[in-house]
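The structures considered in this document are given below.
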Structure I
Amino acid sequence: MSENVERITSWLKTFAQTRVNFRLQNDRRCIQPHVILELGRQGIFAIQIEKQYGGLGLSHYESCKVIEQLGGIDLTIASMVGQNNMGIRPIVNFGSQQLRDEFLPVLATGQMLTSFAMTEPQAGSHIQGITSTIKKTAENKYLLNAQKMWIGMGSWCGVTCVIAKHSGEQQIPNSMTACIVRNGTPGFSVGEEQLSIGMRGSVQNHMLFRDVVVPDSDIVGKVEEGYIIANDIMQFTRLGVAAMSLGAMKRCLVYTIRYASRRKINTGLLIDNTATKMKINACRAKISAVESLVYTTCELLQQSIIIPEIHMVAKITGTEFLGDVVDDALQLLGGRGYSENNLLAYFFVDARALRIFEGPSETLLYYCGQLMKLRSRRTKVFAHLKATDLKSYLEELDSVLQSSSLGSDENFACSARGKMTCWLVLLATLRLSNITRVLPEYSLTEAWILNRIETQMQQLRLEAYNNLLREVDTQEILNSFANVDIEQVIPDEECDMDRLLRRKI
């Protein structure tokens, strides 16, 4: 790790201990202004902006080290920094010289914040489902119409990068264009804040763009290549989410070990209990696996090798394992874990959001499995990971699926293949990491991953597993549970139930 990154991570730790009040941030639903100002002064918002614009110009490896440290401090602050960088990245990688000169200096220091607007009411991780449009109406002018939701940093930012479908004379399937929209632009308005159970210190808003005029100079990248920009941001964000999850896992395990080493139970110290040892070893294996994956991916990026499946696996396993680790920590701490003053409660609710943000685990598992159905994709992924022998596990999985009724369900088959890909990518990156540096926990982690692979295979071979795919009589369930179908009718604007959850729309 470079001296620059060591300085930044050391400063972050000191700053978090002396200047950040996490409970106040949570109760007030707002990150304190001095926190944002100090992060800006230290260049935390500019980790990948070039030094000539006032940024830190960090490599992928160094950036993930900083994000990991932020995740170990507070997931809300880490997510806020990540969301801001989602808006910065299109300008850094695809923006014109004019846009870079105008925005990067002020974004680098935190004088202005930014956001990335892609999600819509009917299109979350399914980018091809967006209905927003951008259409050329006159020379050097475009007209943007869009309704966006759950936009992180929405009401705090000074400029927003928007993805919309390009509407032209010749309709090209999935043709999209990216543009930037400044605050105060006629037709652009920021809607209500969407309150969440976690990440309470940050904001998410609706955004409405009605006949917003976008000059040609505010188009980001090339017209009709917005899909490339969106995918670039997704790859970067998924790796970043895995890195912040890694930092949070490490902090939760520190609390677990510290408490278990001091807590006496009727058989002695809690840490000497067999069940406790098993939990701690499983947590250590999960942390080691994700750490190897994150930094192996960084090394591939330095070689300009981008493999979407690996980024998806990083996001899936990082967030799912964080959920396991923080839940185990809270359980072992008992009543102390459930107490607000011990901070684990904040990690618990914040971690839950990460399994949904930037693509829910189920969606990514399906998409990953769909890609890995192609033998050409398997060859490419495992060739880059120097683990072509691991393809045999996917072939065995295909055979198991084909020999049972499970294989006839495409959704199930893709998800199962995606899950197996997760274990295999973790195993491959662990082995690669052990070549470059000896990992003391290598044997433990490898054995744990191999056990997960075998467990999935055995589970699929069980005939009883087929029962999970039987048809569901949803109306019978709703009728049976009618006594607990309670809906608030007292007028309360802030607590209105989502229309898709109501009995009648």
Structure II
Amino acid sequence: MYNFQDELRRALLKYALLPAILLALISLLLIVYSWHHYVLTGNYTARQGAAERIERMLVDSDEIMKQLENRINASALPLTGQVQDVEARAALYGVVYETVNQSSLPLEFYLTDAEGNLLLGSRRQLPLPLQDRNWGFMERLRQRQEPVAEFVRMGERQQDFVRGKALYKNNELQGYLLLAIAGENMLAQGQNPGIKLAVTDAYYNQAAAQGSVPVDGQGKLLPLVCGLNGGLAEVEQEVYYVTQSHLPYGVRVLAITPVRSLLVRYFMGGMLLLILLAVLLPVIFWSVQRESRLRAQTVEKLTSKAEMRELVSQFNPHFLFNTLENIKYMVKLNPAAAVKMVMALSALLRYSINNSVQQVRLADDLDYVHRYLEIQQYRFGKRLDFTEEIDSEVWEAEIPKLLFQPVLENAIKYGADKSGIKHVHLSISRQGENLQVAVCDKGPGFSPEALADWQKMLQMEENITEHTGLFNIHRRIQLLYGRDYGVSIREKAGQNCVTICLPYQRAKGE
């Protein structure tokens, strides 16, 4: 059933729950935005920048290797002991140095003979892991004619990316050309200090890092971190968001963002929001319950006033005197009509004094109205011209008791035309989800000033005029169903019309 409690529930939804949901949604959006901006975007930008830089270094070193191979082969300088000749050595060094110097890469180069003896290089000696032709990188290079590129451990915590190529001439091994990039030079300086970067080989052995990354005692990234690409890992009371890029030659670039403090802030913010809602919602619920009680009391008061007014207006001495006088004459002139008037009056009394229900079927209230009109018809005879137009689907609608009889009473009292005929028309119809009751008469109508006063009165919270009937109906409907419903007054096609609008609802049990 539609009532003022429905309106209060809607008000609760509008002014309490919706703001709470909106506040929670805004908080969630802020969390999503900060996570996306500070974690996802920052992590991606740092990793992508490092990966692009390293990939360019790999491509450039490959190009330098090809240029050196071509220039050494084109120089016709033998990679043998003859290179110990000062002039030959200088010429060979010039070929290599010129090519390497043209690049901005932090390269170290080494040129050996077929036995692995250093002929030329950035250092006086080959790094120890590159000195043994029968082990590790040099063994793989000796066994293949294709270039070899991989990370080589140069010390306890140092790994260099080494690219090697066996040099052949007339299908005869001449020597080896090696290019090395120190792992520590693969990452640019000045990266976001809140994001840790790591460069590893295919087995996640750390070659370079910015910041302290979670590794084991051998310098290898922990398994929890290695297996993530866009996920969270908790390591030693810290939570990391990890992404990685896979580059050629087994090179891995990982961006590792510590997020524990951010997650703690999210949690604390969520708890504060819950505490705020836990404090505000009971206050709002209490306010709504209080307003509900006040409105219930007001509705009950207005309903009682409406019922008392109906009793007084219908059964005041003047009404009873006229009715009883009519019955007295009817007993002599038309006993059957007198009996009907007595029965109608009895039905009016029973219906009016029954206070057990406040909501009734429209059919029951219409039956009451018809008995009232029956008495008035005996009184006015042909001077009362009453017609009605009622949709068949509205008979079982639920309405407040004694809703529109006062409107009919006013129409009968003031609705006589110039010839003295009281033309009163009652129409009840369903308009979408609303029930519309209209009572029209052909009386002299309202002056513009009087109509404005009536409409102004209907907008008041409390009536200060002597016109209580329409105001009580209007106020009662608005308290029950909300401000979208009530009474309106207008002139239409020479008729004065009072329209009552309320929600359409079938009576319970129907």
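Overview of results
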| read-out | value |
| --- | --- |
| Answer label among I, II for the case where helix-only ellipticity at 222 nm (-39500 (n - 2.57) for each DSSP H run of 4 or more, over all residues; to 500), calculated from the coordinates, equals -18000 | I |
| For 113 (volume of the Cα convex hull per residue in Å³, for residues 358-469 alone, calculated) the corresponding structure among I, II | I |
| Which entry (I, II) yields the derived value 2.3 for distance in nm of label points 7 Å out along Cα→Cβ at positions 94 and 158 | I |
| When mean count of other Cβ atoms within 10 Å over residues 142-149 is computed for each of I, II, the largest belongs to | I |
| Structure responsible for 12.4, with mean count of other Cβ atoms within 10 Å over residues 30-37 calculated and labels I, II on offer | II |
| Ranking I, II by volume of the Cα convex hull per residue in Å³, the structure that comes out highest | II |
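Read-outs: derived from the displayed coordinates by stated rules, not from any lab. Everything numeric in this text was worked out from a predicted model, so none of it was measured. Cβ atoms are built from the backbone, for glycine too; each structure is taken alone.
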